[in-house]
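Following this line, the structures themselves.
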Structure P
């Protein structure tokens, strides 16, 4: 690791920590992630030479995966059978969201068809950017639309739930630095992180650095082998690193460019959330999940970010995490696959 990268990473995390500490003092949800994200977005647009060492983010995402996995329980197994309706609703939500936002980008953003198609996918940031650019779309616009979508949702959803929806925040007291009598279980959580990380990479899980540790930790929890949670100091550190990295996605952009994209993304993200909310309200009884939980599960946010929101607000983390894993995996697999079909239909219509 080069010294310059180390210095820039430490500088970035120090600035992000200021934002995190401020949000923490204000008692805002997900303070260390939201605060660092907001601060770093500002500094990124200002053009500061900042970065987050990529392997560090992967390690911290693995920590987050273990934290989310440890939120599963023996009851999760019993609930899986009633989630099938939720999966059907999820696919309806994704399809409706793509159709509506595609035409939105075409009309209000004046996007070409390729850019509009890959910008409208409610997930799969990196793949949509790479495949969209390869197909001739505007890769920069695609990347900015997706980055802004995640940024907006992570900023707005926790605050909206905190102040407008009656949810019960997790009452479980978690130790900041851990407990001595749980050291042996912490070792198993470390094993879960390592085995899950490399195992997920080998079998090519989507977001393997998050999903691998999550799955292994969840299995240990659901079988009753362990019951410990990672020390909160590690969770806060993971939030800080992830929030800082999200904000730095806007490096190299101008204020005007970001302004235009944010305005467009507010509209598209709003449309997606309206669709998610309406479906959640109508079908909450069918799925057997609360309206807040279903909204989070259907929202087009990042897997890690929306799962963290569920964790912070005491909403069913297992359901939210599973739904987002399936959504992202389906988008990554199917959206690029169906692009040739989309092109043929467009060509046939033009003829």
Structure Q
């Protein structure tokens, strides 16, 4: 009888221990997320206030080169062909020759970057544009994929991620669209790119007729963001001028601190065209009925999760309970973070 009681007690202890292990293994991991500018991210990672940050290049490369950061995950590693930056135009920009000229200059800039024979000039231009040294620029460019047109099927995934996050205050249906495909077909206009790509594939030296601009075209971009290197190269290599757009005369390049600042500029008709993140544009289009079209791609990849160089973090799971920074809710980096930390609980403070 006594032996029987012992067996029961031991069995209950084993079951109890198993239950504890089960509960512990099924406890949801969490990450605390704070919003910071790119410069603030760098400073806070350096002083140890945050365990990591998710930002666009060249800030990750800078953190690694200066010794306080270490790459953990590049966005291309977790999401191939993911949405990132694009060329957007205001619906008020009706001049098709003007739009064609902008797309042509952007495509020429991307092809210049992707031509291996231009490597040294690309690094030189990258240093000029970002203000960083050669090693940092080389690393930043190496982590960025310069594209000509975005993969719209991947944009649908970004919409799903942000919808679940509560980014959108309106629904696509409330804007008058039957479904996401119809919404995207109205937002993304590929006819200019398709025509230009075809002509350039047939003749790499093809140039569109120079446009005549009445007044001045205002072109916005985020300063220092290596994603926009093709736009800078298009200026330096004279592509804008060949298309009839002369920087400082009939086209003005205006630097902004964030994609949200650019969408505000679109809203107030302070810019006619801009390169910025596609996710920010999705929020602008859905929440504010933003009057823009996307006519060209700029990049994929080029966003990384960087952690403290002296930390023991070796995987996403090691970040359970830690604090990271992103540029803000609803940005491309926020979308990528949610993909990286899929299954985590997101806390804010």
Structure R
């Protein structure tokens, strides 16, 4: 059968495939094709303008190639579309499928997921949004084993995760690799809100970084972070339980990169982030913003904090990471602190 598809170099295939899944663009009714150099990923629909932009960033090019190709039909297990009239959004973390609280008939959906996804052992439905000082959520087990912990694999790293004790999302996998690829040999990285380590661990494992200083205030997150450091056999990470505003004093002017992945609240820590930066260090600042003001207000907050410390900034990159809510986007602004 003929289908529209994205042609992508094999080395970029996984991040593009993950993004297609997130956007519900990958057509699972067709087998992915390949030749010695390229993958051909079948599309369920043509991507919109913003999706094309994010796919370009994942592929590392300015124009992804969409073409028509012949595909074989998948046979075997039923598809979710065959079992459910409307397939709701859900994400898979390790062997746990996670649904949002507004999914109708969650038990029916959970049963369908477990029929189709043989690797899923537990299906959870969220009972709360991300909340509280430690940005955690409450869940109800809808099907399978009654637990919120799992081991999640991502780009060659493994993470012990407990979804009720420490925040984790697989949606930023491609973004985490993008940051990792910017780290140079011998640099020092401070991850101000490290969680269970999804930024810190791949940086330490896959680059010749001198040191990663991973900070988090949540004791459960730091406990899991330390387990994950051991699980991934990395030694050049210092795991710290503490307030990033306080811990910054101990590492002033030491960092070449500062990762500020705390959307909604990162601006409260900008003074500390500036303090961490040696001359020409880069801050990777994450925020949730409205489509009418994606970058300007957030960049101004960084500029004001830098000027207060007698520093200047050079904006290196501004990009949309993912859609968060209607008209709201998770963005990353990268600035050099002069």
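Only the coordinates and a few stated rules stand behind these numbers; no lab work does. Treat the numbers as computed from the prediction; the structure is a model and nothing was measured. Cβ atoms are built from the backbone, for glycine too; each structure is taken alone.
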Winner on relative contact order in percent (Cα under 8 Å, 6 or more apart) once structures P, Q, R are ranked, highest first: Q
Label whose coordinates, when mean count of other Cβ atoms within 10 Å over residues 146-153 is calculated, return 19.0 (choices P, Q, R): Q
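Work out which structure the value -7500 belongs to, where helix-only ellipticity at 222 nm (-39500 (n - 2.57) for each DSSP H run of 4 or more, over all residues; to 500) was derived from one of P, Q, R.
Traced to structure R.
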Source structure (of P, Q, R) for distance in nm of label points 7 Å out along Cα→Cβ at positions 34 and 290, computed value 4.6: R
Structure with the greatest value (metric distance in nm of label points 7 Å out along Cα→Cβ at positions 274 and 306, set P, Q, R): Q
Origin of the value 35, 24, 19, where semi-axes √(5λ) of the Cα gyration tensor in Å was derived from one of P, Q, R: R
